[in-house]
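Colleague: Next up: some structures, all given as structure tokens.
Values in this text are rule-based calculations from the coordinates and carry no lab data. It should be emphasised that the depicted structure is a prediction, and the values quoted were computed from it without experimental measurement. Cβ atoms are built from the backbone, for glycine too; each structure is taken alone.
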Structure 1
Amino acid sequence: MAKSIYEYVRNFEIMDHCLPSTWIVVRLDGQGFHKFTEKHNFIKPNDTRGLLLSVRGAERVMQQQKEIVLAYGQSDEFSFVFRKCTEVFNRRSSKISSTVVSLFTSSYVFEWPNYFSDTALLYPPSFDSRVVLYPTNKTLRDYLSWRQVDCHINNLYNTCFWKLVQSGGLSGAEAEERLRGTSSSDKNELLFSQFNCNYNNEPELYRKGTVLFRSNNGKQSTIEQANIDIIKDQFWDEHPWILEPE
């Protein structure tokens, strides 16, 4: 292949290869989604349409990127786990991250009318992404547990906050002050005693987020989704093929 005198500029590229034998996780987060959800009249505290739209976007990413073994999402974020031994894009962090976030974002826009048929997009949504490496199965599971715990903490707070605002007659500032310093048990008691709401009866989509994973059917494997606990051992014991042996 002929080379030009300008070929040297390639030396300025950053060769950001991920460490070998580590789990590659790409986490996406919505950029400015507080404003985005307000402008597009999302239902508070949870809009099922928006959550399922994100799940569909994640599914499209997994359909195209076969090296992703699992994805977990809640609120406006999604995490994608690549196989520990993957060589996709020569394990270049920037390539992996940019491919995942661009496909997810374009899928979010492409699928929007199927979930918000009565709401036109007023402006394009955007997501940021980062790559994090986890050296062991334990650290990967701890990461996913952290995200699911975050889902529970945030959803419990938001459920209380919006009950106080929508049904309790408080302003946003008053609701924040009412919840300041409260524990999880305090919030559960508030929901039940003041609004006759048992938090455990809230949809698992809201309380636990969504996990997407590949079935163990060889080349014909399909992408399955569930709203279940991924912190305890049961999920991993029932799907042992997800984690590679150490």
Structure 2
Amino acid sequence: MSFLLPSIMIILVEVLIALVRATEDKEVQGGSDVTFFGWRVPTWIVDLYKHLGGFGFAMGIAWLLADSLKCYVGSLRPHFLDACQPDWKKVTCKGDHNEYIYVEDFHCLNDAHAVEDARRSFPSGHSTYSMCGMIFGILYLQARFRWHQQQTAPKRRLRTRQGLFGAIVEKTYWLVQALVPGLQALMFLYALFVPATRVLEHFHHVRDVCTGMLIGGSMAVFGAFFIIDIRA
């Protein structure tokens, strides 16, 4: 969901912008300077590659960081004992001097895969991916419908006779632009909802989801502004 939804959104928006450009006069449609074996690549394909590539890179780095920390740091999930089903006969809670000690090693009776997963609480992968995907999507919508509006919006004075199809494209663009703030709010709420459910369902501690959100949000900003410069 965190990867699929922004990807579909980017594709649909770029197709919409390409349709807007198709209703304009030829001299103002412009074109890219990118060629592939002598073929001049259309602007919308270049833009699609740019934004999808930046998003994929950001998600990839976020996944790499989160998974590396899970392997290196780990820590026990809140439901570890239930996943482990330890053999309590082999658990020693007191030391040689009858003092209570912290139990680090458990002889688990449950499935080895479930036990291994229960030791990978930090950071929260779901929180990382949801925050990265949604923040990048929010920035993308802001860029294409606000910062780039002069390049993406229908140009009323420069259009030729566009007919019914062109009128539908124009109205669709302005409708989507009007919905952008609401879409951004929903995406941000989803980015917060996922970490909240991980805590409520006892899959993660608060520190796990906070760290995951920080990693995901940071990678989204890094991908948007430093990899593809989404403002340009």
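Colleague: Taking percent of Cα pairs over 29 Å apart for each of 1, 2, which is largest?
Modeller: Between 1, 2, the highest calculated value is found for 2.
Colleague: Supply the structure label, taken from 1, 2, corresponding to helix-only ellipticity at 222 nm (-39500 (n - 2.57) for each DSSP H run of 4 or more, over all residues; to 500) with the calculated value -14000.
Modeller: Comparing all candidates, it corresponds to 1.
Colleague: So distance in nm of label points 7 Å out along Cα→Cβ at positions 63 and 87, computed for just one structure, reads 3.8; which one of 1, 2 is that?
Modeller: Among 1, 2, the structure yielding 3.8 for distance in nm of label points 7 Å out along Cα→Cβ at positions 63 and 87 is 2.
Colleague: Then there is this: Quick one: Cα extents along the principal axes in Å, for residues 55-118 alone came out at 55, 26, 15 when computed from one of 1, 2, so which one is it?
Modeller: 2
Colleague: Here's a follow-up. Can you spot which of 1, 2 the value 0.55 was calculated from, given it is FRET efficiency 1/(1 + (r/R0)^6) of positions 79 and 199 (r between Cβ atoms, R0 = 25 Å, to 0.05)?
Modeller: Derived from the structure labelled 1.
Colleague: Still on this structure, please answer the following. Starting from the value 32: which structure in 1, 2 was relative contact order in percent (Cα under 8 Å, 6 or more apart) calculated from?
Modeller: 2
Colleague: Here's another thing I want to ask about it. Work out distance in nm of label points 7 Å out along Cα→Cβ at positions 95 and 175 for each of structures 1, 2, then name the structure with the largest result.
Modeller: Top value of distance in nm of label points 7 Å out along Cα→Cβ at positions 95 and 175 goes to structure 2.
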